[in-house]
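In the part that follows, the structures are each spelled out as structure tokens.
Read-outs throughout are calculated quantities, based only on the coordinates presented, and are distinct from any laboratory measurement. Bear in mind the structure is a predicted one, so any value in this text is a computation, not a measurement. Cβ atoms are built from the backbone, for glycine too; each structure is taken alone.
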Structure P
Amino acid sequence: IRHLRLFKRTPENGLAVFSGNFSSQEGKVDIQVMSIEPPVALNMRLYRCDQNFVLDPLKDMMDVKETYGLIVMDRRDADVGLLKGNQILNLVSMHSAVPGKTRAGGQCLDPETMVNMADGQVIALDDVEKGDGVMSYDFVNKKMISSKVLDKWEVKKEKIYKITVVEEIIASGDHLFFLEDGSTKAAEHLEKGMMVLNEKGQPVVIKKIEVREKEVKLIDIKVENENFVAENVIVHNSAQRFARIREEAAKDFYNRINAAAQKEFLDRKEMKGILLGGSGPSKNDFIERGYLNEQLKRKVITVQDISYNGDFGLKELVEKSKDVLVQEAITEEKGVMQKFLKMLATDLDKVAYGEEEVKKAMDFGAVDILLVSETMDDEKVDYYEDKSDETGIDIRIISTDTSEGEQLRDLGKIAAILRFALH
């Protein structure tokens, strides 16, 4: 308790505290307390009384060279994280403003609203069917044309706007009307005296606006030319606009994801690649349409279909990418071994193999990359890892899963690529 009082608050990455009898002599007590602030977040709570300290969580953080960026996303949520050794870190979580595909958000009109049909009839919106032709204004050629009704659905709203021009038209607050300059304005933002366009594309004045708060059934339709004539006024087709709103919100969200990825990944020189995952097509749109920074895009090594977001999604992405990660490690091993074998054949003075030669090169400070076979004794591997840490040597543990790895084993289980020739 006295030791813990040294800390006014828990360190950012947590705290590992160890206390016990460190005496190596039987019958003699040497109680010591020590603490370690981990280099990365210690995402666990553990209290243990035992004969040995639990060090595995800290060991996993030591000398982590295998680092991969993680991006899990769809149109609604995204997480940017890191895979460091066996640790999965969620760095950034974000939520989008992309509206769902539900039609409850559509802009709508009263079922009794009279609509001008392409065949000259004027019928209630309730009687308009999918596939019918309605009159629509061509803003390019400034004339009325026939346009097909692509879809129709019902929506419930709790507030309606009764707008009087020549006739009365009842609309939801988000339904768009065309103003005299061709721009659009939602019903809830219209004011008495404003000019909207009639069925001839001519401006007519709004005489009165009433707001009523009650739940009512309204109808929305999707028209090919994006507008139609209702109660002799040109009104906007909601579906296309709603789709555009969703698309713009998605673009904004993708840009936010990219900004987070750039902030977290660009300065991490040790990062070997990026794993990208998500449900649906959003992850593919994100990378194929150029939202991800080009430098980061080149680091994407796999794109996975996953079911979850958040921490579960990051774990699922790593789990589904295990085969890819194994192959990446093998490819990297093959690459460095092929470099060594090529130099062995063409530039013999700048390589060493066998323990005697390698130790001599290490003593001269000539070793750039140290290659150690996984078949070497653990004690020797620990020795070479410690020496490499002391002298800044890049050490690689090479498996025997490849023919190049087998050759290293046969060359004495250890080799080195040198910074300069010794002969």
Structure Q
Amino acid sequence: MNTHRARTGADIRVARFLHGRLTSIMLAARRAAGPTPAPRPGPLVVSGFLNETLGIGRGAKLTLAALQDAGFDPAPHDLRAHWRNRAFSGAPAPAGARGVWLLHCNPPEAVASLAKANRDEWKHVYRIGYWAYELERVPRFWRSAASLFHEIWVPSRFVADALKGVRTPVRVMPHPVTVEAAARERPPELAADKRHVLAAGDLRSSVTRKNLLGAVRIYCAAFPNPDDRRRLVLKLVTRDEDTAAFAELRRLAGARSDIILITRDMSDAEAHAVLAHCDVLLHPHRAEGFGLMIAEAFLLGVPALATNWSGNVDYMAPAPGLLLPASLIPVRDPDGVYAARNARWADPDIAEAAQRLRAVLADPAAFRPQVEAVRAELARQRGLWSAASLRAMPFARYLDSR
């Protein structure tokens, strides 16, 4: 039996309160210390969950690689190792007392990382936070935490809009998405003589936001009767197979011979291979800060049907036929991850999504121009990570060598 305990709503509320308190303590300490000193030139450090399969970990690795490709020399810094230091505070700052520290994690983790490090060192460092959020307005303590940084990078205009009103400069820096070149070997779960519709999600996140149950409903509405020529592939990342969400997905898969589950651990290359060998990605999310898997699908030449709402719209605007119509409804999250009052997210139209899924599978060539248009937009976005663009940004003046 898996002994990992999923976070409950009460756990999340307590964590949210503690993060807010820690942010307040950090801000009070900074005010008591007097004016913030000017950063000193030095090295570039990128912190993140660099050894994990979390989406935010994948994003950090992409940022690290893009900076390297642009001719910078970023030092990778894994946050799990940083947190294993037993000292509550005073641990060495990864950049020392100078240079640039890019923390590619959201405020709960970023503030905890700053609190653990020696402030007498990092107060001299130019600090960048790379944040992603999925609703229209970030939690209140995120706004307070922004003042601990010189600038905030976000992956989409949707997230930038969620941070409107913060005094710290916010820069839209879309994920510099790439896919593994080794994504061409067919995974054993995907038979060569069948058409595959992929729906995927991390059950450690909000299952309701990812809307995997919605994907199953869309597929079943599009194809009421199982057909041996076609499969819905549910690729799940989970630490706990005892959750109600996993049980329901397993029940639905067991009820139809044309739905399969994939839960094995995968490298980035293996995950990209699954995506590359599917005929369409079905992604009826309720909200996304960016939609990394959606972008990866397009780069692999796979059409993605995704909700016409939130971060993915930035790069999917050239593909209106692949955007799923949706209405906005109040957020109701049984997982307890999203509890903001008066918040909204999307509710995709099942019938319309089913019709579009049938159309894409029936004539994929008709959607090829839209796939290519999205690929072109993603390439344009990656241009923001060019050497010329990055070296013109404020952080570059605080590096030892440019």
Structure R
Amino acid sequence: MKGAVANVHPGAGSLEFYIRGENMRTLATAFSRKLTHAGLAAGVAAGLTLAMAAGAGAAETHGVTDTEIKLGNTAPYSGPASAYGTIAKAAVAYFDMVNARGGVHGRKVRIISLDDAFTPPKAIEQTRKLVEGEDVLAIFLPIGTPTSSATQAWLNSKKVPQIFVSSGASRWNQPKKFPWTFAWNVDYPTEGKIYAKYILENVKDPKIGVLYQNDDYGKDILHGLREGLGDRKNAIVEAIAYELSDATVDSQISRLRSAGANVFISATTPKFAAQSIRAVDALGWKPVFIVPSVSNSVDPVLTGAGLDKSVGIISTSYVKQPTDPQWKDSPDYKAWEAFMDKYYPSGAKNDWLNPYAYGMAYAMEQALLRAGPKPTRENLVAALEGIRNMEIPMLLPGVTATITPDDHGPLKAMQMMRFNGKSWEAIGELVSAR
């Protein structure tokens, strides 16, 4: 008796039965006149009969009605990582566009996006509200490593899909342990290895200083860097952690300079990446400067720190950078630009996080279409695991998405790039981890 609801109206009163899965709870509303025990018993029997008939053979559905599909999302609209809030805003706007075209299989897609302030306790609270209160079909595009880590085990225990986590931590691609979680970003250990390869090939006698966030994000970058350096891992002269609650990272950067580093990796979120750029400039320090992909937005990070101070910074991407003029005439860029103009005019066109979100939302739309006209959590997961070499708008040429039951990490390639004061320029060829 899954998903059935029966309403019985004995006489002038009413008695409602709600059946969810194997659990039944009865709600007796106020009667305009008292029912006899016999009448109540008859009403109960009738309600159970109707509920059993309605529920027989029906799969339990969550977040889906005849007219709507509900998805949940948590994002840092406030707090130390509020620059990432635009990701969720762009994804919501994408589905506004989808809905204007008629939705998915005739249903409008509604994303309920709640602020978690980039704090795990708030993320847990908001995620429970979305699952237990709103009964969403899935959690889509939760943003951040600490927040998504805090909810991952609980969501998997409830068999609620956690789809396209906006973070490159390796824990999102562990389908045997977390079968309901799906990554999106190229993972941070791979990114760290790519930086190691670049350093070994381009820096003579490297002495590497690393500032890293004290969570899976920073630790995964550092782990990948060490692994990529191999027997040269002693080239890391200092690695210093910072906390999201820290006011600044100026003292850590001074220590890294004092350690003699000629390569500086700032494995930080946008606020602290901008601080790092300003601090390095203020110190007159001239290291080979690397900022990971999650914090390399021209706006707000580089613009906020100073474009002149950002010249020469090295990073990676798998998204077409909106500041790169070579993409201006590509069909997907033109479609994305038209989308921004109509559905997200307040979003910054020179922030790569917006085309990044656009691509993820496109992939989510395709998964919902593949799940069919009667989407459930189970067939949505099956649809995701059937994605093979999917071309995603606004991803770099050669970067496609593939998901299998044994690999929930869809993207496996990145491009090294250098900032020229106005836009990012590619360095070398696409680096693939497949």
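Upon calculation of distance in nm of label points 7 Å out along Cα→Cβ at positions 147 and 235 from the atomic coordinates, which of the structures P, Q, R produces 3.6? Here the read-out was taken from R. Upon calculation of Rg/Rh (Cα atoms, Kirkwood Rh) from the atomic coordinates, which of the structures P, Q, R produces 1.23? So the calculation was done on P.
The maximum of mean count of other Cβ atoms within 10 Å over residues 139-146 over structures P, Q, R, that is, the highest value, falls on R.
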